1. Assuming 16.9 is mean count of other Cβ atoms within 10 Å over residues 152-159 as calculated from a single structure, say which of P, Q it is.
2. Once mean projected area of the Cα convex hull in nm² is calculated for every structure in P, Q, which label goes with the largest value?
3. Distance in nm of label points 7 Å out along Cα→Cβ at positions 176 and 192 was computed and gave 3.6; which structure, P, Q, did it come from?
4. If we compute distance in nm of label points 7 Å out along Cα→Cβ at positions 48 and 224 for structures P, Q, which one ends up with the highest value?
5. Given a value of -7000 for helix-only ellipticity at 222 nm (-39500 (n - 2.57) for each DSSP H run of 4 or more, over all residues; to 500), calculated from one of P, Q, which structure does it belong to?
6. Which one of P, Q has distance in nm of label points 7 Å out along Cα→Cβ at positions 112 and 136, as calculated from the coordinates, equal to 1.0?
7. Taking FRET efficiency 1/(1 + (r/R0)^6) of positions 40 and 104 (r between Cβ atoms, R0 = 25 Å, to 0.05) as the criterion, which structure among P, Q has the greatest value?
8. Who wins on distance in nm of label points 7 Å out along Cα→Cβ at positions 120 and 264 among P, Q, i.e. which is largest?
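No value in this document is a laboratory result; all are computed from the given coordinates. Remember, predicted model here, so these are calculated numbers, not experimental data. Cβ atoms are built from the backbone, for glycine too; each structure is taken alone.
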Structure P
Amino acid sequence: MTMKIFLAHLIVFISIVAFCSGERALLDDAWMKYEYRDFDSAWRNFQRVERETKDKDLNLHCEALTGLAFCLQFGKMVNAGVGDYEGAVGYYHKCIELKGDDARLVPFWKSMMAECMYRVYSLNGNKDYYHQAMEIWSELDGSQPDSLVAQDSLLFRTVVPTRDFHDPGTDKKIARMEEYIEPILDNIRETGDAGDYAGTEKAVLAGAMANYLGALYANRHEFKKATEYYETYAILGPTSHHYKLNAFYSIARISDAELGDMDRAIRYYTRIFTESPAYTKSYFSMQRVEALKKLREKHGKESSKEAP
């Protein structure tokens, strides 16, 4: 799960907790330190709030527990071990235990538990954790298939276990992802935009799925599929303009070098240097447009000579 998704969930936390000036301020400071990757300071603040709110404010207490879980699950990056993930599972489970199964954030906590369990399985082969993770994901798929947590878990299940885009086993992993975004893709094919899906919860991570599928099919040399998914990604709205320009460039290069689609290549190269002249590949894009236009003109003249 990305930092932006973390913060989206934190906004939910902050919007529902009761006002409690000292602890609230300390928690806000902890999240700020967490965002800036000062995990040791964040951990100390989360611990202090967890202690001070134990019998005082359940919402703040569970928020602090979640912060502690985040520090264990994400704070050590690639150095996180089995004990870190199991510790995070314990904190998430405690939140569910305290708040009850009907609490608003239970699906989120369960999703995070499943990710941690799968990480433990990947490190030591714990089949019990693997099956528990699969049960949680199956539950989320059935109860709220279009929710943010279900989309995030779908991305996780597809991307994390995949080591080789060319592995035939990858087909099974991406089938569910393709099925999920197909209705949005159909709308884009028909109208050129996301239509009613734009801005909906179902489309929040659909762009990230499309970008992943674009990279996968480009690596497999299935270039028409790759460009279609990259175009879908660009339409659904990447998280930054820079990422959108990267998608434009991928479409332009594939269209230019692999598909021989000069019109599409020119269109996307042009978008790059007109929308962002400072982009690192803008000058190259401008040069390719000039070259392709000359080539297209030459081909047009040759075709007219050959015509009866």
Structure Q
Amino acid sequence: MCSCYVCKLKTSKWILLLGLIIAPWCNLKAYKILSQFNFEQGIWEVAAVKLFNYRMHPIQEELSTFVIKDKNILKKMQQEWEVRPFFEDYCEWHYALKFYCNHKLIKTLKINLYCNYITDGVLSYTFAPEYLTKYKLYYQKLPWASIGFKDLYQLRYTIRALEKKTDVYFYHDIKPYEYDGYFAIGVDGLDWGVNRDSVMKMIYNRLYAYTNRKDFYIEPYLSFMDSKELICMRFHVYCNKDFADLYSQKDPNIIASWRNHFDFRDPGEEIDLVVIGLTKAQLRLYTQKEK
């Protein structure tokens, strides 16, 4: 079974310092950043996506976008990628490392090759570029492309069609698009040492207890410190509107009411689906409506 929790936070420096306080494994000692993954269980693949940077690195030209499927190579990297906390993380990234277990996106790490650091959420660590190139003979180069959607039906159809392909990877979490929209809830007044997984479980139990339904998906999107120096966490709850209406009858303290995926976007703004393993022309073949 594969599990790894990612907390999405704003990237201001004071929140970074907060993250250092509440993350129990984060200190000034060396840390094997891939130790959080259990490569012994499940089928693991890592896609390294070449990102645009105003100062492109020669390694990007050499490696481009690639995937690692060899579990033995991943286990070697797990032992060798030793990092330390890094605080001067002002550079843009060159690579996004996408970790998939059983073809499900588990986590994303990002790398800058000139400033030599790797970022996990809001926490950054030293990173040696040779870590990325050492096993390049085992990499398989892949294209990647994106396409925009103005219609949720078309987006879902394309996702369903692509989910059948084992050599294609979604750049973002696609689970939210199983539902028509989302609302936001939060938890305030938490101690600094709070276990974030426990908070997620508490939120899940509250949603289920108030609705007796499980047709929802929780995703954290913000954490910050209040004036009393206590932790506040915010979550998106992806669901259909009838679920949100039912829940709001029991809990009036919803932070943001239910909206569909296209609300609060600029006129004509689309939802982008980014896919690794296909060219733009190939991706378009999967956007036709079912007959």
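1. Working: P: 20.4; Q: 16.9.
The value was obtained from structure Q.
2. Numbers: P: 19.9; Q: 17.0.
Result for mean projected area of the Cα convex hull in nm² over P, Q: largest is P.
3. Values: P: 3.6; Q: 3.1.
Matching structure: P.
4. Numbers: P: 6.2; Q: 3.6.
Comparing P, Q by distance in nm of label points 7 Å out along Cα→Cβ at positions 48 and 224, the maximum is at P.
5. Values: P: -24500; Q: -7000.
Comparing all candidates, it corresponds to Q.
6. Numbers: P: 1.0; Q: 2.3.
It traces back to P.
7. For this comparison of FRET efficiency 1/(1 + (r/R0)^6) of positions 40 and 104 (r between Cβ atoms, R0 = 25 Å, to 0.05), the top structure is Q.
8. Details: P: 4.6; Q: 3.0.
Max of distance in nm of label points 7 Å out along Cα→Cβ at positions 120 and 264: P.
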